[in-house]
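Please treat every number below as a calculation from the coordinates, not as lab data. All values derive from a computational prediction rather than experimental measurement. Cβ atoms are built from the backbone, for glycine too; each structure is taken alone.
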Structure 1
Amino acid sequence: MLEALRFRDFRLLWGARLVAALGSWLLVIAIPAHVFQVTGSLVATGLTLVAEFLPPLVLGPVAGALADRWDRRRVMICADLVRAAVITLMLFATKENSLWLVYVALLAESAAATVFRPAAQAHTPAVVGTGSALSGAQSLNAVTDGIVRLVGPPAGAALLTLAGFEFLVLLDCASYLVSAVAIAATAPRTRPPGERKAVLAEIAGGLRVLRRVPIALALLPFSAVFLAANASLSALLVPFGVRQLGGSEQVGFVSSALGVGFLLGAVVIRRCVDRFPPGHLFAASQFATAIAFFVLFDSMTMGVALPAALAVGVFGSMTVVTPQVALQRAVPNEVLGRISAVFLTAEALAALLGALAGPALAQGFSLRAAMVTACLVTMLSALASALLIPEPTVFPPPMHGYGLEESEIHDARGDHR
């Protein structure tokens with residue numbers, strides 16, 4: 001896992017990701033808590049989640065085209081600077097009639113993050129290559145996710161009480177500025193200028209590549225199904241904890257166990273991703289996540305809930321990382337931004353639908369019915385994944401093998417004509 005840290009640029013990218021993610025997760029509890037405190041409305045509080053999901057649905061494919069068209073390093077720096085600027089709008093949302101500034105800030109921050117993510121996803125293999133260092137890089141990124149999930153929410157809740165909402169907003173702003181500086185310190189990788197097509201044409205070219213990479217085409221629906229089921233249960237975690245485990249304090253312990261699980265999953269996936277076919281690993285981790293979720297939502301005591309939450313974190317982390325590594329190895333880097341953006345858009349849509357479907361099922365039937373449905377869907381997805389996901393092409397072949405026109409290949413690579 002530490003092999004990727006031999007690359008100076010990756011060390012800077014990883015540090016940037018850690019700082020920026022921590023700043024964002026400090027506000028995960030603080031923003032809805034602030035909105036609820038100002039308005040007393042559950043609907044207004046829930047809209048904060050909707051504001052974060054909408055930009056990826058609208059901008060995802062365009063963001064991928066921009067990541068393949070422009071210098072990815074500059075894209076990430078600009079996205080961080082935009083996020084640092086717009087988040088400060090929340091400082092002025094102190095009363096109910098100014099609360100719209102929170103939603104504007106969340107929409108703009110999410111839009112900038114939508115541009116940032118495919119650029120970062122495509123830039124990583126350009127820095128560390130597609131060999132074993134890539135799986136190490138993704139494991140370290142999973143460690144980052146685990147750390148911020150473990151530390152961010154409780155730290156944010158504590159700082160909200162001790163220092164106030166405005167202090168947390170300024171911390172998040174500073175985290176984006178630090179990230180921008182770290183990325184700016186990496187080596188420039190500007191591509192030579194070349195003829196560019198319209199954004200829609202470049203998106204279409206990326207979709208043609210997607211159709212010609214069997215493992216990517218197979219992973220897309222199964223990743224979306226898993227994330228929808230996962231989101232449906234995540235949306236029910238708080239009411240479950242309050243009803244069956246005793247209160248919000250217990251929910252905090254369960255969230256911490258999930259974060260620890262993500263950290264452990266990063267270690268496990270580093271040992272597995274280079275040894276097992278991605279289809280089998282993806283299927284096994286989905287199935288194990290479903291079992292762990294079933295045990296968690298069926299538990300009545302913390303003695304059962306905490307180990308189950310730990311297992312959800314471990315196997316959930318593996319389920320997320322496996323497709324990322326498979327894509328980075330199977331898709332030509334010239335179009336990886338566009339392909340990554342397709343996945344990010346599908347993930348956002350799936351998460352939004354899952355977050356709506358889970359509470360709706362629980363409200364219309366029961367919490368247990370929603371849990372059983374999500375777990376069964378995940379198990380069926382795991383079975384189909386094992387049967388239908390093909391063996392990958394470990395290293396991307398020339399782009400000519402993907403059915404692109406000669407002009408599209410030159411445009412994707414930025415070659416001079």
Structure 2
Amino acid sequence: MRCLFLPLITRGAAIGTISRCLAIGQHLRDLGHEVFFLTNGEGARHVSESGFSFMEGIIPDPPGPYHPLYDLSDVAVFLNLTREDYLRHSLQAEHDAVERFRPDVLFSEFKLTAAITAARHGLPLVSTACSPADPRFVSPLCPQQRSLSHGEAIVGFNRILDERGLEPIEDVAELFFSRSKVKVAPTIPDIEPLLADVPGLRYVGYLLYDRWELAPLPPAILKNAEGKKVVFAYFSAGEIGPDRYTRVLPAAFDGTEFHVVVAVGHHPDLPRLPDATANTLWVRFVPGRSILEAGRAVLFHGGQNTAMASLIHEAPGLIVPGSDFERDFNARGIAGIGAGIHMATEDFNPPNVLQATRELIGSSYRSAAERFGRKILKQGGAKRAAGLVVDAAR
């Protein structure tokens with residue numbers, strides 16, 4: 001069986017997107033199947049390093065001035081993923097990849113053109129699904145109307161769909177996963193019940209790339225952790241930036257019972273790592289699941305992969321999503337099952353962070369993380385998703 005992955009391509013890193021695809025691709029390869037990618041930029045580098053063949057896809061134009069965004073359709077419009085000229089070039093690149101790799105099945109991760117390519121070539125399509133990409137999703141942060149116009153996007157899509165004899169859309173979100181044969185949701189119904197009635201949807205719990213997530217921890221990471229409670233912190237790019245967390249975290253944890261490992265990535269505002277303090281260690285990257293396995297709690301931005309990993313490893317979370325609708329949704333979901341604390345940006349200060357972290361390691365939050373972590377593991381993860389891809393190809 002031959003599978004072509006069509007991950008989201010943007011001008012950013014989109015690490016979560018490519019890692020979910022790599023997680024499934026690795027299991028397919030282990031089963032003896034052939035795996036290919038259409039990707040670009042950082043995604044292409046990660047795919048190449050993982051030993052998969054790929055073609056370069058089309059990168060959209062840079063986005064304009066920032067606008068508030070309230071769902072993934074807004075994100076697509078803002079990132080110029082819905083402009084008709086881009087769509088046509090993207091469809092041509094997907095056609096060329098299908099012609100080159102001759103797949104039996106396509107797998108898409110938020111790639112709006114994938115359903116059109118699947119229909120053109122008569123191929124089954126499997127896609128990831130999440131609530132913020134569902135046409136029915138309404139964020140609690142959202143006003144009554146969107147801040148971006150989707151009219152031009154819908155007209156462009158419908159012109160292309162009409163040319164191919166396909167049903168028109170009324171909402172850009174209809175193309176994220178609604179037209180896929182199988183939908184794979186890396187979560188559980190307790191956290192994302194909106195997806196429960198989607199035809200062909202399967203909850204798989206998590207899609208985490210073990211090669212990245214379970215690598216051995218460098219010894220220096222836990223060198224000064226003896227006798228202390230390990231906490232992992234990761235805020236990515238968002239409202240809680242380096243200028244803030246490099247001040248708040250040492251002030252919150254120095255002189256306490258905690259050893260805090262902070263992953264900062266290659267943030268442009270942090271060209272060099274801060275010096276370690278008595279209780280705070282700064283690193284660029286650390287294997288996520290490995291540090292969570294050693295930790296008692298996690299402080300993070302609300303990213304979906306980190307949320308699922310935290311529950312798997314029974315590490316309740318202090319989540320500070322800011323005004324990002326998707327991270328806010330994840331934060332509310334984790335807090336709603338009692339496995340984390342949802343903190344507002346304005347409350348992110350040393351006394352509040354320390355108090356919340358001490359609350360998190362109490363029995364109720366940890367027991368909730370343990371209970372729902374077991375549910376997530378039972379869904380089968382990337383291995384089950386790979387099986388669903390194989391079944392779809394058959």
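Data overview
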quantity	calculated
Top of 1, 2 by relative contact order in percent (Cα under 8 Å, 6 or more apart), largest first	1
Comparison of 1, 2 - label where FRET efficiency 1/(1 + (r/R0)^6) of positions 184 and 256 (r between Cβ atoms, R0 = 35 Å, to 0.05) is highest	1
Comparison of 1, 2 by distance in nm of label points 7 Å out along Cα→Cβ at positions 40 and 280 - largest value held by	1
Given -27000 for helix-only ellipticity at 222 nm (-39500 (n - 2.57) for each DSSP H run of 4 or more, over all residues; to 500), calculated: source structure among 1, 2	1
